[in-house]
1. With distance in nm of label points 7 Å out along Cα→Cβ at positions 15 and 183 derived from the coordinates and found to be 2.6, which of 1, 2 does the value describe?
2. Out of 1, 2, choose the structure whose coordinates give distance in nm of label points 7 Å out along Cα→Cβ at positions 71 and 159 equal to 2.4 when calculated.
3. If you work out Cα Rg over 2.2 N^0.38 Å, for residues 111-166 alone for 1, 2, which one comes out largest?
4. One of 1, 2 was used to compute distance in nm of label points 7 Å out along Cα→Cβ at positions 175 and 191, and the result was 2.1. Which label is that?
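Please treat every number below as a calculation from the coordinates, not as lab data. Since we're looking at a predicted model, the values are computed, not measured. Cβ atoms are built from the backbone, for glycine too; each structure is taken alone.
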Structure 1
Amino acid sequence: MQVRVPHRWDLSPKEAIALQQELRQRVVTENQLGTVRTVAGVDISTAGERAHAAVVVLRFPELKPLQAAQSDLPLAYPYIPGLLSFREAPVCLEALTMLDREPDLLMIDGQGIAHPRRLGLASHLGLFLDKPTIGCAKSRLIGRFEEPGGEKGDWSPLTDKNELIGAVVRTRSRVKPIFVSVGHKCRLEDAIRMALACTTRYRIPEPTRLAHQAVSRLKQAT
């Protein structure tokens, strides 16, 4: 899979924030999904001075794994809340370059526009790849919400400063929800629909669940 990185990673925090403000204007929140036949899940983990990433490509809607790739790189950016994509994106992109399949949609374990500057990891990667991306996070970064209903498929809006930035989605009945947001080239309703369509008997959608398992194995091996 070809990846284009149009900027440097070694930016100061001030420069990185300014770049986020610029890039957020390029994020597309309209439906450009098209027909989805493959979905890739991406997950990242850090330990000490290293970052680990795994990507798993699944056939959709069967959710049958087709290919996997992983990467392990030194961490080159400090931990700064709100700037995690500068720390985590390089290892994700390294893993994605190893794919010989071009997924139709990427599901990222992280935030999309549900971010203080509307440019979380899923949105940042979506711009790099020029691909539809969805953020599926296990926890809230910002925003206010009311608890959704208790059944699978129930959801409630996630808002920040009167702006709709995501959804709190119940992917399994009577189990705590996940936080879904647009990454790039899709609408929130598309993101919710695909997150639910990719969820089996687990809380976490299958693409990111399998990617999480893979990155955990990589982390243990290094």
Structure 2
Amino acid sequence: MNPIATQSPHPASAPQIKVCGLTREEDIQTCLSLGVNALGFVFYPKSPRHVSKNRARDLCREIGQRADAVGVFVNAEYRAIMERADFCGLTAVQLHGQEPPDLVRKLLDRGLRVIKALFAHGEPGLNRLTDYYASAILVECGRGRLPGGNALTWNWSEARPIGRHAPLILAGGLAPENVAQAIESAMPAAVDVSSGVEEAPGIKDPLKLKPFVRAVSSCMASIPTDSRRIFHATS
């Protein structure tokens, strides 16, 4: 018997979980069996986790209605984002560059949930919070070669004030051994992990995913009510 398949569902009282940088069907099935709330697909060609639109569409079909499918974009144009969203069946998009606030509004008007990334040590910084009326704000460090977390740990408590004004997703350097500490420091509504549960870029490791979900499941969310939760699909 596959031990992953018998894992208890991720409890509603815990922060929600987004696993990003997915490239394989088997990893999607593992995430769904563990009760992961959202699965992310990177549409940034410079990323080692980049997927084509055809591949992403096939992977999104594996998800169905069991979790949210999130497309991650970096400084992409509105038309390009909507083309991918419609083609793949995305339920949310994550803007991880220096996108203007009006792009967030246009995407929201199309019925997508929009996650906007802000950076504790990069641009746009945390002081830009009031410029973006997004569905949620993702915060990470902002140092490193690529726009993503680059597997760098940082002072997660710097993100905590954001959660007082908007649903907060915490990212950057998260792994099974430190995610509980990160949640205690930042009190996010959700956490976002990629390299911390991988054996190689885009290749997730079930032996890391399982303890990561277990660690998050032992924590309490800062926003426990269903009306404020970021991801709405359930596995």
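1. Label of the source structure: 1.
2. Label of the source structure: 2.
3. The structure with the largest value is 1.
4. The structure behind it is 1.
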